[in-house]
Structure I
Amino acid sequence: MDYLEIEGGKRLQGSIKISGAKNAALPVIAATLLCKGKTRLKNLPDVVDIRTLLKLLEMLGAKVGRGEDLVEIDNSDIVSTRAVYEIVSKMRASILVLGPLLGRFGVCEVSLPGGCAIGQRPIDLHLKALEAMGAHIEIKGGYIRAEAPEGLHGSRIIFDKITVGGTENVLMAASMAHGTTEIINAAREPEIIQLCEMLMSAGIEMEGVGSSRIKIHGSGGRALEFTKDISIIPDRIEAGTYLCAGAITYSQITLERVNIEHIQTTIDKLGVMGCDFEIKDDSITIFPADSLTEVNIVTAEYPGFPTDMQAQFMAVATLAQGESLIEERLFENRFMHVSELNRLGADIWLKGNVAAVKPVEKLYGADVMATDLRASSALVLAALAAEGTTRIRRIYHLDRGYDDLEGKLRRLNARVVRKKE
């Protein structure tokens with residue numbers, strides 16, 4: 001099994017390019033199932049989750065061609081609508097094939113999903129929405145079986161809780177439904193907007209894109225056609241992670257190919273901590289603080305502070321001058337990195353869903369273990385700032401979501417090596 005060995009205490013310098021967003025690419029790949037022909041995708045990140053979903057499509061009968069910066073997916077000859085456990089159990093986002101398979105073929109079986117163990121993320125909201133659109137759904141033997149032999153019909157979907165995956169599944173299913181579907185309390189993430197823009201490029205009419213209330217006028221069962229290349233938006237979480245790397249190591253670094261609007265909350269919080277920035281079109285340079293100031297954070301749905309940046313900011317806050325408070329409101333198990341950060345010399349105390357991050361003078365290298373994707377990146381950040389050598393195990397979590405992490409860090413002058421046990 002691979003692990004990362006990081007020699008900390010080094011200043012970073014230089015510039016790197018931000019990859020395409022994993023969380024935008026996954027629903028875009030799933031949405032290609034709505035097309036009977038070919039779809040061309042650009043700027044896909046080279047991460048395990050993307051490879052897993054492409055493999056799932058191939059198992060369904062898709063032909064996937066890969067170029068240097070282009071992936072072509074041909075869904076002309078889908079031979080199966082059964083997403084098997086062996087693939088879906090590896091990645092929660094595989095549930096995103098449910099909506100498009102049901103919408104296009106009227107029947108599908110999808111294994112119950114797996115993924116990071118950061119808390120309960122029930123799919124009941126997905127299923128209730130599809131049932132409201134006319135689907136008959138039963139769960140048996142660990143599989144969701146959904147049928148709509150006469151097609152889905154438009155409906156008014158009111159989500160009790162904001163759900164990114166649920167919004168995406170309904171958007172795709174509604175695109176092939178008969179009539180108009182309205183989603184109330186829809187997620188508003190940039191990844192949702194990209195999916196909407198993709199569907200609209202195929203002729204689907206929508207209203208309220210980017211708001212919490214979206215109307216989708218379905219195609220009436222007609223398969224879609226994506227004639228234009230679809231370029232994946234920059235990864236806002238990757239960009240935020242590298243900005244935190246600059247902050248925690250007191251380094252000036254530049255990120256290229258970023259969407260500034262998508263990372264504004266990260267910029268604002270690092271500004272509170274004393275960092276400055278220079279922004280030019282699609283690039284940003286971070287100028288580190290003279291000394292980091294404490295920060296208070298409450299995670300929320302977009303456009304609030306992203307839960308996917310909570311762990312990284314906790315790592316930065318360990319070296320602040322005062323006590324920081326971080327409240328996690330979205331996932332109940334998203335503090336599993338706390339004990340590992342404390343192994344590196346942090347002083348973090350938990351009470352319910354609030355973490356108190358008390359200041360320490362230094363972090364020190366140690367052996368630590370990653371528990372989920374974003375926890376892994378927090379340990380990398382802490383290791384970059386720690387005195388001595390840190391070994392991070394279970395980095396397969398990192399490989400799920402960060403494109404060439406160690407390569408990019410080395411280009412920023414970090415001393416990072418991937419090794420085998």
Structure II
Amino acid sequence: MICNEKMYALGAKRSVIRELFEYGKARKAAVGEDNVYDFSLGNPSVPPPPAVKAELIRMLSEESEIALHGYTSAQGDKGTRDVIARNYEREFGFALDPDLTYMTCGAAASLTITLNAIVKDPADEVIAFAPFFPEYRVFAEKAGANLVVCPPAEGLEIDLEAFRSLLGPNTRAVIVNSPNNPSGVVYAEETVRALAAILEEAERRFGVTIYLISDEPYRALLFDGKQATCFPRYYADTVVCYSYSKALSLPGERIGYIAVSPRATEKQELYLAVCGAGRALGYVCAPALFQRLVKACDGMTADVDVYRTNRDLLYGALTEMGFTCAYPSGAFYLFVKAPSGDANEFSEAAKALDILVVPSDSFGCEGYVRIAYCVSTEQIEKSIPAFKALAEKCGVGK
């Protein structure tokens with residue numbers, strides 16, 4: 001083969017989520033958009049906060065086009081990084097350092113850069129808590145690490161004892177994601193405290209630095225009185241990876257940031273490695289227009305009430321039918337048990353009824369499907385009869 005075989009394999013086989021999304025587009029063209037219930041992709045369905053449009057119009061109308069579309073510093077606009085640090089401290093009472101913050105093309109770039117900055121040996125291991133976003137495996141392996149999966153406890157919580165047993169001298173990083181994609185589970189404060197204590201003990205025991213990478217694209221999407229978690233407060237060696245895709249409903253604009261905790265071991269060395277990884281990967285100067293937008297709109301959130309309404313409607317309907325679902329207190333996903341235990345079989349049965357749900361095997365947790373309910377409330381209401389037909393087809397509730 002004339003090209004890189006691993007990259008060819010990734011390109012030749014799309015992710016399961018993207019495959020379903022593309023199938024859904026073709027199916028809608030064939031039978032009509034209203035007849036396909038596409039829950040495959042975590043694509044926000046609510047508009048950005050009004051301030052986003054207003055600020056874009058203002059910038060395009062009032063500011064110099066040359067300055068507006070020109071390069072920022074490689075690590076990002078200083079004014080934007082200052083605002084992010086100031087707003088983070090206002091929200092959490094924990095001060096970030098703008099000079100340890102790096103603007104990125106969304107959470108995927110944040111994770112990729114961070115992993116490439118941290119991983120340094122082929123024996124290095126990165127632990128992910130199942131269920132997890134499938135691309136964690138791609139990002140970790142491309143950085144040269146081995147992904148180690150920690151199976152979940154009951155309720156899809158972190159199994160702390162299993163986690164403790166997986167830590168070792170080769171552990172370089174641990175990825176945590178709360179609210180969680182694909183389950184919508186939000187980890188409790190006592191879980192986070194216990195997680196931090198286990199990591200601190202492991203650092204002492206093995207004489208290594210283990211970084212906690214907090215993947216936070218859903219940090220602002222919380223229900224039931226839940227509060228966002230400030231992971232750097234609990235564990236010193238934390239790197240925050242953030243995206244505005246969900247909070248501001250801007251997934252296609254690819255804007256986010258990396259923040260190295262000011263308490264981290266060798267924080268300046270780590271930040272320079274982040275800058276170096278961004279340079280090597282070609283991720284310098286994230287989209288300038290949206291960096292400047294973030295300076296005006298950081299801390300704002302799209303209408304989360306729509307997602308809460310959708311959650312209540314769909315969770316209530318499916319559990320009443322007899323399906324078993326993890327209870328989501330954040331994000332916009334339902335993780336539903338496959339009645340037979342076979343996620344692919346259940347996904348195909350749903351597909352035959354034009355319900356598109358993602359089988360869970362690639363999430364590191366077999367026997368579930370993910371439903372992305374970031375669609376119109378009307379679509380969810382229309383899908384209920386199809387879900388009832390699916391329940392009957394699968395013998396649920398009998």
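Overview of values
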| read-out | value |
| --- | --- |
| With distance in nm of label points 7 Å out along Cα→Cβ at positions 136 and 240 derived as 2.0, matching label from I, II | II |
| Which of I, II yields 0.45 [FRET efficiency 1/(1 + (r/R0)^6) of positions 216 and 280 (r between Cβ atoms, R0 = 35 Å, to 0.05), calculated] | I |
| helix-only ellipticity at 222 nm (-39500 (n - 2.57) for each DSSP H run of 4 or more, over all residues; to 500) from the coordinates reads -13500; which among I, II | II |
| Identity of the structure behind 2.1 (criterion: distance in nm of label points 7 Å out along Cα→Cβ at positions 48 and 384, calculated), options I, II | I |
| Mean count of other Cβ atoms within 10 Å over residues 24-31 from the coordinates reads 13.0; which among I, II | II |
| When mean count of other Cβ atoms within 10 Å over residues 32-39 is computed for each of I, II, the largest belongs to | I |
| With distance in nm of label points 7 Å out along Cα→Cβ at positions 16 and 344 derived as 0.9, matching label from I, II | II |
| Kirkwood radius over Cα pairs in Å, for residues 64-191 alone - structure with the largest value, from I, II | II |
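Read-outs throughout are calculated quantities, based only on the coordinates presented, and are distinct from any laboratory measurement. Note that the structure is predicted; figures quoted are calculated from it, not measured. Cβ atoms are built from the backbone, for glycine too; each structure is taken alone.
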